[in-house]
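These are the structures in question, set out in turn.
Taken together, the values in this text are just the output of simple stated rules run on the coordinates, not laboratory data. Keep in mind that this is a model prediction, so the values were computed, not measured. Cβ atoms are built from the backbone, for glycine too; each structure is taken alone.
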Structure 1
Amino acid sequence: MAKRAVKSEAAFQRAHEVAGQIPLGQPVLVGHHSERRHRRDLARIDGAMEAGVEHGRVADRMSQQAGNIEAALEVSIYGDDPDAIERLRERIAALEAERERIKAYNASCRRGQLDPSLLDERQRATLESVRRLAPYQIGKGGSFPSYALSNLSGNVARNRQRLAQLLRNEDGRSSG
């Protein structure tokens with residue numbers, strides 16, 4: 001990632017050095033002995049600029065991927081962590097609370113009395129984003145899309161299974 005940024009800067013520097021040899025605004029003197037060199041320099045400048053931009057894009061992409069990996073590691077719960085069981089219980093409780101907030105909001109929509117205060121800030125932002133980008137996914141009366149509850153229920157079930165597995169593993173270690 002840092003190497004790509006250095007390569008990008010070096011390519012831009014090469015383009016600047018070559019461009020520095022040509023007087024500002026100097027046209028290509030057609031038929032003059034300097035025409036071939038001038039066109040070659042312009043091609044070098046163009047190539048160096050393209051390389052600098054491409055290396056910069058790759059560096060940005062690599063930096064974004066590294067950030068995504070770091071973010072995933074921060075929220076990951078590994079089975080060999082001493083506090084894995086407690087963290088899984090906390091995650092399950094948070095997911096269930098989120099699911100209950102969405103259910104309460106959907107119930108208010110069915111009654112015709114939308115109450116966004118039942119949702120947390122992230123859920124309100126998600127709902128607004130869906131309304132803006134995919135309004136056809138909004139449920140009747142403005143309720144959350146049906147997939148939101150399905151996904152939450154699936155995540156709760158998956159985390160409960162993982163918790164049960166960790167508890168079985170812990171019981172096997174403590175009795176063995």
Structure 2
Amino acid sequence: MHPCPTLFSSAPAGHETASVKSIAINGKVVPFAAAGDNVDVALGGLDNEASVRPGSILCWATHPIRQITRFKAQIATFPALDMPLLPGQQFMLHTHSAEEPCNVTKLLRTLDRDGHTKAIKPRQLGRSTVAVVRIAVTRPICAETYAEHRRLGRFMLRYGGHTVAAGMITKITR
């Protein structure tokens with residue numbers, strides 16, 4: 001049996017402690033897996049299996065991942081954005097395997113191609129715009145800043161079945 005990591009779920013309930021019973025690749029049990037391997041992990045000792053859902057992260061108890069509900073991000077809007085992005089607008093946030101409703105709560109500034117501030121507190125964002133925004137998710141998600149962990153700091157915003165923006169978390173505010 002492998003050391004007991006803590007499973008941090010993206011559910012508001014917090015975390016569950018589990019032990020890893022086995023790791024399998026393509027149905028074959030293996031002694032270890034490397035980064036990038038697509039694996040099945042059998043867990044034991046869970047009190048509440050419902051807390052393990054898409055977006056859950058398996059991590060060490062000594063180095064837990066943060067659960068966040070609010071953050072500042074730099075986003076780039078796509079040509080698929082067919083209406084202006086406004087403060088208070090609701091989207092589906094997709095990050096690693098999590099999918100949560102979110103609101104863009106504040107538009108802080110737009111940036112030019114060199115990363116310099118173009119406009120402060122814009123009223124709206126149009127197509128092909130780079131901006132710094134504040135986002136709030138309805139339930140806590142497991143995430144980090146892009147600078148700390150690139151894979152856990154990236155996300156996509158979808159609206160009406162279309163991907164309208166991609167971004168990276170620059171600062172966690174809660």
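Assorted remarks:
- Origin of the derived value 57, 28, 10 (semi-axes √(5λ) of the Cα gyration tensor in Å; candidates 1, 2): 1
- Origin of the value 0.05, where FRET efficiency 1/(1 + (r/R0)^6) of positions 43 and 115 (r between Cβ atoms, R0 = 35 Å, to 0.05) was derived from one of 1, 2: 1
- For -26500 (helix-only ellipticity at 222 nm (-39500 (n - 2.57) for each DSSP H run of 4 or more, over all residues; to 500), calculated) the corresponding structure among 1, 2: 1
- Among 1, 2, structure where relative contact order in percent (Cα under 8 Å, 6 or more apart) as derived comes to 24: 2
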